[in-house]
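Please treat every number below as a calculation from the coordinates, not as lab data. Computed from a predicted model, the values in this text were never measured in an experiment.
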Structure 1
Amino acid sequence: MPRKSREAPLEPAVRFGKLPDYLGYQIRQAQSAMFRDFGRITTELGVTPGEFSLLTIVEANPGINSVRLSKVYQLDKSTISLSVKRMLKRGLVRRAQDASDRRFSGLWLTPAGRQLLARATKRVEEQEEIMNAALAPGERERLLDMLRRIAGAFA
């Protein structure tokens with residue numbers, strides 16, 4: 001009597017049809033790969049790609065308010081507010097009244113936020129070097145230009 005194999009039967013290869021030829025699909029595949037790697041390199045820091053972006057923007061724009069952030073990200077204010085609340089709770093940013101418009105409060109990085117951002121930035125720049133190594137000289141600048149033009153086509 002033949003023995004049953006404990007190995008799972010081989011599944012047929014998945015066919016992707018025209019997907020690999022679509023720019024949107026390839027851009028999303030690249031983003032997914034980068035975000036998976038971002039999670040790997042920042043696990044012990046406890047920072048998400050979105051938080052890294054927010055911290056970077058707050059550092060570059062001290063006093064920026066949530067309304068302006070929601071416009072920059074083209075997200076509703078409630079989505080930005082949740083992220084800001086998490087960062088406030090973690091002590092990464094502080095909120096203070098905006099001197100130019102008392103209706104809004106601005107955001108500033110705390111020392112802990114600056115330290116976390118510096119550590120995360122170092123790892124992101126190492127990730128950027130890996131991506132650069134996959135490109136020929138000059139391709140990075142051309143790719144950035146092309147991606148900006150694609151993003152601008154939908155603005």
Structure 2
Amino acid sequence: MRKFLVVLDDSRECLNAMRFAAMRAAHTGGGVAILSVIPPDEFNHWIGVGDIMREEARERIKAHFEVYAKWMRDKQGVEPELIIREGEPVPEILAQVRDDPEIGILVLGAGTDKKGPGPLVSQMSRASGELPVPLTIVPGDLSKEQLEAIT
């Protein structure tokens with residue numbers, strides 16, 4: 001089964017990327033994999049603190065994932081899977097795409113800020129030559145109706 005890989009982060013544009021991936025998966029019989037990357041610990045010398053912070057980050061990610069997962073199940077009939085990796089976002093995204101042969105498309109949301117599409121979109125665009133799958137960038141200001149029309 002072809003899966004759409006979406007990156008879960010705290011950005012507003014993440015919502016449209018999630019919607020797009022779920023709608024496309026529902027219309028094409030595909031799946032959705034949601035990847036969240038925990039950045040490297042800045043408290044390496046405080047092992048106990050680092051472990052607690054890492055566990056708290058995992059709990060926040062799971063709670064955030066459940067909001068999207070419920071919508072995907074209820075509205076699109078898609079059961080997403082959650083993947084949590086630790087490290088720098090771009091290398092971890094590339095590694096996940098390489099590690100899972102069912103991933104067919106990477107979906108990212110572009111920010112609407114005047115500063116540009118966002119750091120992840122900018123970095124992944126530069127690294128897109130290394131991707132073995134297409135990269136779809138979903139504009140952050142598309143309405144739900146616009147997304148439905150294009151998916």
Structure 3
Amino acid sequence: MSALKDRLRADLTASMKARDEVRSSTLRMVLTAITNAEVAGKEHRELSDDDIIGVLSTEAKKRREAATAFGEGGRAEMAAKETAEAAVIADYLPAQLDEQEIADLVTSAIAQTGAAAEGMRAMGKVMGMIQPQVKGRADGGAVAAEVRRQLGAS
């Protein structure tokens with residue numbers, strides 16, 4: 001079993017003993033999402049830590065989007081709940097990259113692939129090179145926007 005999944009289960013037990021409702025419910029939901037990912041497809045498989053980080057990233061993104069939607073809809077208490085859940089999930093994700101680090105990665109990927117001459121047609125090539133480097137550490141939309149910006153400027 002993966003170390004991250006063990007840590008999630010241990011933290012769930014600790015949060016239940018501490019009667020931390022938000023943390024307990026969030027960890028239950030995350031463990032359910034991991035189990036669903038394990039049984040999806042034709043046969044059951046054990047997820048690696050990298051796969052679990054992918055599931056956690058997806059769940060964190062769902063919470064951020066829901067918090068934004070609730071906030072725009074005037075439902076402040078629901079937005080606060082989603083934000084609190086996103087904060088719990090963020091504890092288990094690797095440190096997020098800032099805008100400058102993303103820009104530096106994109107610049108080096110464009111240089112390595114020689115995509116500057118091709119312009120926007122090379123976006124797929126550049127994204128394919130960057131995605132493994134930023135998985136779980138940056139939002140894909142932010143990375144794609146920076147790739148578009150740099151390829152459009154060249």
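Upon calculation of helix-only ellipticity at 222 nm (-39500 (n - 2.57) for each DSSP H run of 4 or more, over all residues; to 500) from the atomic coordinates, which of the structures 1, 2, 3 produces -19500?
Computing helix-only ellipticity at 222 nm (-39500 (n - 2.57) for each DSSP H run of 4 or more, over all residues; to 500) on every structure in 1, 2, 3 gives -19500 only for 1.
Of structures 1, 2, 3, which gives 1.06 when Rg/Rh (Cα atoms, Kirkwood Rh), for residues 67-106 alone is computed from the coordinates?
Source structure: 2.
Looking at structures 1, 2, 3, which one was Cα Rg over 2.2 N^0.38 Å calculated from, given that it came out as 1.23?
3
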